[in-house]
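**Student:** I've put the structures underneath this note.
Just so it is clear, none of the values below were taken in a lab; they were calculated from the coordinates. Note that the coordinates shown come from a computational prediction; the quantities given were computed from them, not determined experimentally. Cβ atoms are built from the backbone, for glycine too; each structure is taken alone.
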Structure 1
Amino acid sequence: MSAALIIDDNPINQKVLQLYLKSYVSTLDWALTANSGLEKLAESRYDYVLVDIHLPDLNGIELAQKVREAEQYKDRFKYLIAITGDRSVEDDPSAQQVFNGILIKPFTRNKLIKLLGSPQSNGDRKINLNSILPLLETHADKAQFFNLLQKSLRHFHDQLKNPEVSGNLENVRALVHKVEPVFKMIDQLKYVEEVRKYYTLPDSTRVKTLSKVAESVVPLLQEAQQLASGVINNMSEQT
């Protein structure tokens, strides 16, 4: 049987979710704040973590970003589901990148169970290696490619977080020009296009916005690291 963690400070939402989930999961835990939820997640493993977007101590999207980025929460959950009454969250790139599904309140039990039964596996950000792997003929080629991929994603993330870069349009343009070929190789040009959308913003606004875009790159970087480990392990087994 499965286990779920609900992170929501609203008692009405808690009651509704309890009624909806009592026959679907064998274990159901609660947290009223983001910090309390993080403590529970550090102690136990869950199939589903349902997160309210508007928590008293931390925004739900920021909580999800923290969970996906921190090593201590790795393998502690399978799916992150957002719960919100704000429909704009569905179109928020940051939310789309960290949540496997977004539920807009009010929702029915059937809609909740349907989502939990077939949550998205973050397919939108899956690294596509179909075009590049056939070109990597040797073990050395594969090792070199994955080293380049991880370095490029990390560089992109770090530079978007750096105000000296994100606050200067020419620096941002240079960064995009540098990493675009790598993102094209893995069929993820949408990250580059996302940055281009903010060229016209005032410098101070662009700094804050691109910092959020940087967080959306974290799951992609984690996937690249996992793929690299898998390929290297396969190479070791073949030698």
Structure 2
Amino acid sequence: MIKKYSLKNNGNTYISQHFQVKEFASPDSDDIYIDDKTISFLEKLFEYIPEISYIIVSSGYRTPGYSISIGGYSNDYHTKGMAVDFCAFNKNNQPIGWKIITTTCQSLGINGIGKIDDNYVHIDSREYSTRWWGDEQSGAIIGNWFDYSGLTTKYEKGWTKDEKGFYYSPDGITYYKNCWVVINKHWYYFNKEGYAVDGLQKIDGKYYFFAIKGKWICSCMRTDENGILKEWIVEE
């Protein structure tokens, strides 16, 4: 959902865990339009790429006039509040780089991805029917960011067990962290270190029980109306 904000009245308001309204302002307007879906994509990058410490937004919402003045278009996705240009940094204040960001964005199913330069990336929340993946420097249209970047995998895809427990990489580049995930129709929760939790856990004020059952690794269990533990699965 695209929401309208005021820089004067809402600038310091946090719209998610890591971002404030003012970070997405157009320099020539008090009005700011922001798509919740775009913010969700940015927040997921923190979950999927543990190395990210913070993200700097270089351009969010733009008025049509401002967009044209910096080489954009009067009706591009920035003018709709659906796009953001940004750079992600690690804890040492070094840029993560376009390769990890673009490949992760592809894994997240983002349909608008652009390489701006070696460090900055563009994403937007367009639909699949209008998908655009491109290199803004060379003008190349990208079919697959993994192939284009030449990035090799860092982890085994799927489940891996080490001395601390089980973690899961969907693409060999990143692993789930601090989030709920459905894998093979079963719910799992991964802690801030990226490990699937087990036993009784309190998450967002609610209690859940995770246990190894059959071939499933620490899958989530919950009680039914009779107080009997049942596997929490996603129905067909």
Structure 3
Amino acid sequence: MGRLRSVPPRHRPCDPLAQDVCVPETRRVGPQERDTVLSMLVEAFDQDRLVRWWFPDDDYRDHARAFFGVLLDTRIAGGEVWATEDLHAASLWIPPGGNLLGPETVSQRYRAMLAVLPDGVQERIGLADQAVDRLLPQIPHWYLGVLATRPGHRGKGRATAVVGPVLRSADRSGVPVVLETAEPNNVEFYRRRGFDVIGRTRLPGLAGEPGPQLTVMRRSQRPDGSETC
């Protein structure tokens, strides 16, 4: 269901929002590129509201590498990971029906990762997971768990490029796409790509600061088959 087996390995769609400039080429990420993509993810989320709520201390890089490492490994093995040719941007997906590794394997790896993190970090990640789960639709959907672009390479169409292959596949198969974000600026980015807000929730505050607000968004099939931009 929407597994992209017939999609060519590289795509170069044009982005109407970028003054007719073609966005970068994309391809599936394999295990041999895991470390390069992981380093990009850690760098990209350094100032993210949700990730910094999870990991507010100086140990951010170690904790983030453990967290994103598990997400990346399980998506490469049983989901979809798309990146630009230069690996400066990537998207991590769970397909409709769940990760192909199976829920037991994925859960086991996730729990093992959480077990090495401090208790407070484990609690905050658990709270966020529960909050998102309550807002997700209970129908098969593509789940965009991570979208990242390396700082210094943003605003050049890379994020648009790496979500394009799965969005087009979802349109062909009529499957919705769901995501969550804690960054207010991201909401408008996703709106322009056909997403609508379906729920919001506020996480608890930390160290006297309000917690991040999570926004869950859904994109239904574009019946006209128009290019996502």
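**Student:** -17500 is what came out when helix-only ellipticity at 222 nm (-39500 (n - 2.57) for each DSSP H run of 4 or more, over all residues; to 500) was calculated for one structure; which of 1, 2, 3 is it?
**Tutor:** 1
**Student:** Among 1, 2, 3, considering only relative contact order in percent (Cα under 8 Å, 6 or more apart), which has the greatest calculated value?
**Tutor:** Comparing 1, 2, 3 by relative contact order in percent (Cα under 8 Å, 6 or more apart), the maximum is at 3.
**Student:** Let me ask something else about it. Can you say which of 1, 2, 3 returns 3.7 when distance in nm of label points 7 Å out along Cα→Cβ at positions 192 and 208 is computed?
**Tutor:** Considering all the candidates, the number was obtained from 3.
**Student:** Of the structures labelled 1, 2, 3, which one yields 42, 26, 18 when Cα extents along the principal axes in Å, for residues 144-199 alone is computed from its coordinates?
**Tutor:** Structure of origin is 2.
**Student:** Who wins on distance in nm of label points 7 Å out along Cα→Cβ at positions 152 and 176 among 1, 2, 3, i.e. which is largest?
**Tutor:** Once distance in nm of label points 7 Å out along Cα→Cβ at positions 152 and 176 is worked out for each structure, 3 has the highest.
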